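Before anything else, here is the set of structures, which you'll find just below.
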Structure I
Amino acid sequence: MAAVREAIADAARAVVLPAGVGKLTCSGYTPDSVVAPHFFAGEYSLEFDKAYGRALDEAELTCRVLVGRADDVSAQRTLDALLAGAGPASLKSAIEAARGEPGEAALGGLCDDFHVTRVQGYRWYEHQGTQYVGAELIIRIFGDGRS
């Protein structure tokens, strides 16, 4: 999962934020501190043996995006752009671009497929004593359990 989490963070770096917002920083792990706006792969759950002979495992990865709150309205507009289903700032679009072409393994062969399934928890988050507006993105990941 470590390599999958890093690959998802790499894919998220492709977003293009509105002018004046800065660049999205990303990590494949929960960081000690963040430089906002920041996307990171957090905790995950893993279900083994979804198909006979260890042919399929399924993971659900919770990712978070945190935006600084110097101005609460502009921070929420930036977050809304990141959470959109499409567009240059869309995390869903940027991440799912790493799925590859039909028939190809996703994330450069790290998994069979994955899908950004939902956004949840749009709220204020505290991370290392600093308040951010943020949300969670849930990604379902499918892969061969034998590897």
Structure II
Amino acid sequence: MRAVAAIETRQLFDVVVDLEPPLATGGGRVLFRAGGGSFAGPKLRGEVVPGGGDWATFRPDGSMTLDVRLTLRTEDGALVQMTYGGRWVMPEEVRAEIGDPATRHLVDPARYYFRTAPLFETGARDYLWLNDIVCVGTGYPVEGGIAYRVCEVV
């Protein structure tokens, strides 16, 4: 086995996605549509374009598999496609609180596992570097939506 560098991360941005009411499509599948939102970090900031969403699947154990597609618009007008999969593992003792819109944002994120792996695609010259990075994120509910801290793997 070869010695390799340790995996390190640095913050890319924090994003809040405003969600519209969910659409249950059956078989444990739910569409959480994005109604807008915003993102900000050291190298870029802007808004979440309405119209994307999470085509989530709830597993029998109460955990959720994410399949998210969003479009970001930077403050200078560049469009960036953000896609990610992930897992939201909710222990049984927090499922009722997370399932209630009135309390989900109050649940301590240390009580569940909510991780994502975002990738980006853009043709905007100033942001082409996004096409070549790998990121990880940690999610948590906020009032009216969901938020993530997204970090670049360096």
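Given a value of -5500 for helix-only ellipticity at 222 nm (-39500 (n - 2.57) for each DSSP H run of 4 or more, over all residues; to 500), point me to the structure among I, II it was derived from. Source structure for this number: I.
Quick check on the output: 53, 29, 16 is Cα extents along the principal axes in Å, for residues 23-86 alone, derived from one of I, II. Which one produced it? The value was obtained from structure I. Looking across I, II, the calculation of distance in nm of label points 7 Å out along Cα→Cβ at positions 111 and 135 that yields 2.8 traces back to II.
So distance in nm of label points 7 Å out along Cα→Cβ at positions 7 and 31, computed for just one structure, reads 2.3; which one of I, II is that? Source structure for this number: I. From I, II, which structure was log10 I(q)/I(0) by the Debye sum over Cα atoms at q = 0.18 Å⁻¹ = -1.10 calculated on? Among I, II, the structure yielding -1.10 for log10 I(q)/I(0) by the Debye sum over Cα atoms at q = 0.18 Å⁻¹ is II.
Here, each number is a calculation from the coordinates, and none is a lab measurement. Owing to the predicted nature of the structure, the values given are computational and were not obtained by experimental measurement. Cβ atoms are built from the backbone, for glycine too; each structure is taken alone.
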